[in-house]
1. Could you figure out which one of 1, 2, 3 the value 3.4 for distance in nm of label points 7 Å out along Cα→Cβ at positions 54 and 270 was computed from?
2. Rank structures 1, 2, 3 by distance in nm of label points 7 Å out along Cα→Cβ at positions 118 and 198 and report only the one at the top, that is, the highest.
3. State the single structure among 1, 2, 3 that was used to calculate helix-only ellipticity at 222 nm (-39500 (n - 2.57) for each DSSP H run of 4 or more, over all residues; to 500), giving -8000.
4. Can you spot which of 1, 2, 3 the value 5.4 was calculated from, given it is mean projected area of the Cα convex hull in nm², for residues 30-125 alone?
Structure 1
Amino acid sequence: MSDTPLQWLNILKPNFKVLPLKERLLCGLGALLGLVISSLMSWYALGGFNAWYIAPMGASSVLLFAVPASPLAQPWNMIVGNIIAGIIGVTCALYIPNLTEAFSLAVALSIFLMMTTDSLHPPSGAVAITAVLGGDAVHQLGYHFIFYPVLLNSVLLLGCAILFNRMLGKQYPQVAQINQRSKDPTPTQKVTIQPKDIHEVLEQHTELLDISEYDLQKIILEAQEKANARTSTSYLCQDIMTKDVICLNEQDDIHQALDKFKAVNLMSLPVVDTQDKLVGTLALYDVVEWFKRAEHGVQWQHQIKQIMNLKVVTVRPTQPIQDLVPYFVEKSFNYIPVIDDGKLVGIISRADMIAVLQKQLSVAIQL
């Protein structure tokens, strides 16, 4: 039976994740704001000069706002890639009279040099072509074309992308590695797939993948955790949490917090309001820093709520404890609050997790 036209077209489609409508709209909004704001800033920086924006920035905005996790969208790639393409493009335009030969050679050399410097950025190919085919306005700029519009446009658009992605809670630029404390594999990686394993496999592939080794490591580790969850005894957070929680009140004085830290000998405590709703966490480190600042001048902060950390990782009572493993193992959390309807109902410490894992290990040995 022959394939229908629709089936044949599906073969041509990439195996690419389609984001929800909200995410797609945000990507488009980011590109809109980034291009408008950066072009206006460019115009302002030049004192009202009739600034123009080069077309490759539209292609760059696709990467910066739609796929910021791509290695091709990182700041190094955009800035260095565009500079290389600009230099090669202007040079070819100056010394090669035939336009076809000039822009073809410019793109080819740009690709080679970008791959050599690990700065491959697809829109930079269009920068090289613009330098050759941009007309008299571009040719009159000569090598100044590299600084404006190329470099100025790139830096401004990049700044907008960093701010926009950070506002959405996305990590951009991408962090270089999972284990930030040491070059050694993380605790989870030591007993599963290690970065060197991924690196050795990638070395055997000659094609360039549009995904970083770091992202591959994260995906593989998360998949490993889900696989492990299917083979382990199921515990919920409510099964192992401590219900009698030692905590601080956001209205308490910072000196009171220090007294409680001394009394319980803990490094961090959750903070609640008058209705027992979790509002933050306070570490002994934060209190020490407060005292250091107070030694150098008048200290206007006196309450816990003024120095506490508002970003708190929490779990629900009915959540499986496997969800907590990455925080205790990879990020070295000491505890995680358990909340129900916003209220603090319990806490799970690293010791609680170790006790459960020790029990599971004992059962596995007996089997």
Structure 2
Amino acid sequence: MKIGILGNGQLGQMLSDSVKDLTDLEVSLYDTRAHTDEALDAFLASVDRVSYETENIAANIVARLEAVEDKVYPSLKALKTFQNRLLEKNALRAAGIATADFCAVNSLDDVKAAVETLGLPIVLKTTTEGYDGKGQYVLRSPDDAEPAWAAIGNRELIAEAFVTFERETSVIASRDVNGNIVVFPMTENIHHEGILRYSLYPAANLSSEKAAIAERYIRQLADSLDYVGTITLELFETADGLVGNEVAPRVHNSGHWSIEGAQTSQFRNHMLAISGRELGVTDAQYPAVAMLNVIGEEVPAEKADNLDTAFRHSYGKEARPARKLGHVTVVGQSVAERDATIEQLTGLIPDGVWPPKH
């Protein structure tokens, strides 16, 4: 079987690498940045299954996928749902998942109405594209309406009530063509300036009740869309419970720890799912694991090369501020051992962001 991946960035490469040992599975990556209709049509005709490394796919490419819809996993329905934050929020609620209150925004008057309806503060976001904090504006006063619209407006937006949360977590699952689902252990995710800096397994002091709710949520979401592949649900942990934030219809940065840290990685299970194979076990291989993003420069990550409990992944990208250049996975036989290794890599983490505040 030949699988085509739309996108040849780090996620596409890690998807391909995850099944290199499966000799009857061939993987081809399509560079969406060098797209032509002719090249895409030839690519689609040459593969048995089509998947994608990101939901941020140009509309003209998505339109051409309609002709091979039966080959696309996850489905075009899932892709289109999670390309748009309004559709996403409605899908979460339809699946029985709590979310912040929200409303559509298409004009400056709509921004002002959202302030009245949702109260302050609110978060204004573009409905499409936008990641790592891009395309967002936090309004803390009615006077912020005009600057917010000037900054990211003149397009469809969503306004969301601000959620007071204790921390951010994520739950990742893989679902096969027969509806079988495996769920990865949850992680705690620490962001800085809108970018994920590190993820920790286990999520400290996570109750079994909340873990069970998160697993139920992601199962309900995947089943509601007849989803095939790996899917990620980002959750706010609040005093009142878990609140759905965003969905990624793909492998996710917070799951990179699974390459070394889980019995089967999120990447391999995605490929197993879309190729019609049995899913792998998702249990952690170590009592404690962390994933640290390498942002802006690679030099601090090079310390990991001399540590037995750290694994460095470089994405081969040109360095520039705020760009993800790679990640480091840290494993330990205990949280204390894991954290002691992280202490040796603190150049990767901005001041004040480590240790996590519980």
Structure 3
Amino acid sequence: MNILDLQLPTKSSDYQILIGKDLLSDSNNFSSVIKGQQVFIVSNETVAPLYLKVLKNSLSQYETHSYILKDGEKYKSLGSLEDILDSMLKVGLRRNATLIALGGGVVGDISGFAAAIYQRGISFIQVPTTLLSQVDSSVGGKTAVNHPSGKNMLGAFHQPVRVVTDLNTLKTLPKREFLAGVAEIIKASVIADRDFFEWLELNTESILAQESATLATMIQRACGIKAKIVSLDEKEQGVRAWLNLGHTFGHAIERALGFGKLLHGEAVAIGMVMAAEYSVKLGLLSPSESVAIKRLTQGFGLPTNIETQVDDVSTSELVSAMALDKKNVDTDLTLILPKAIGKVTIEHNIKTQDVEQFIEQYLE
């Protein structure tokens, strides 16, 4: 088993990320961070039939309850959050209870938010079952639900007490969702680790074949990048914004299409390629490195072209959606752009008309 320690400025919030096989069936991975006797598990209708019984068996010494969420991004909503909280109240969860999120990013985000606001905050454990959630949403303590006006508009920072990443859960993950997770891994390498980017180029075939040793290394390196950035900037006041590379374009595409049509990782893949090409336009990134980012993304079978996804969406709709991004200041846009593979910059005061012109040219 691989163990990563995520250390935060408030040392009481430090926690471990466990990565390995058969972790769900070992009670020791949970018992050391569960303080009370009550455990409330949130999962969804896809994951629960596969892994809920195994997890409950590991927690047999506790009073366990569960809530099964419908599967899909559209259920990451205030209505679903209220249903979860109602269930928590009905079973009489006390303040020393522990919530466990068993599922992908939607389950992890909404469960973490529920834990953050239930009786002003209770402990929770992330058990991510998709590659995307294992390397991204489960690490760092950002929790949220969507609003019709934008993705993740309502949420809180609430760190888990542990992340338990069982590689066995990837065996039942659809290929499309696996590849969506790879998009976030490519993103991490572009942000902070050129050597890792080159490692991904060399190991593409092994990753696609889902060889266990390669996957463990890949997940650990990707989580290590995020853990380091989060440790420097827990509440996203500075460098943590780097992790949003590709997200301003990507979230806009998701919102314009309607949440759920594209997987989040697919939208990020397109957004990352667009950010690289916009960076070339500004003279920040060399054309050859932009091509390398697009080539690696395509090499994993990920979408890189907005045109094939948004036939019925106008450029102005996309720019309007980008204007809702939480990183923006005043009326201008803020974009995270690569300056080189392994190095990014936060660019403020990007004019919406310049981005609209770029997108129009991009679509030609």
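1. Working: 1: 5.4; 2: 1.2; 3: 3.4.
Working through the options, I get structure 3.
2. Values: 1: 1.5; 2: 3.2; 3: 4.7.
Result for distance in nm of label points 7 Å out along Cα→Cβ at positions 118 and 198 over 1, 2, 3: largest is 3.
3. 2
4. Traced to structure 3.
Readers should treat all values here as calculations from the given coordinates under stated rules, not as data from a laboratory. Since the structure is predicted, the reported quantities are computational estimates derived from the model, not experimental observations. Cβ atoms are built from the backbone, for glycine too; each structure is taken alone.
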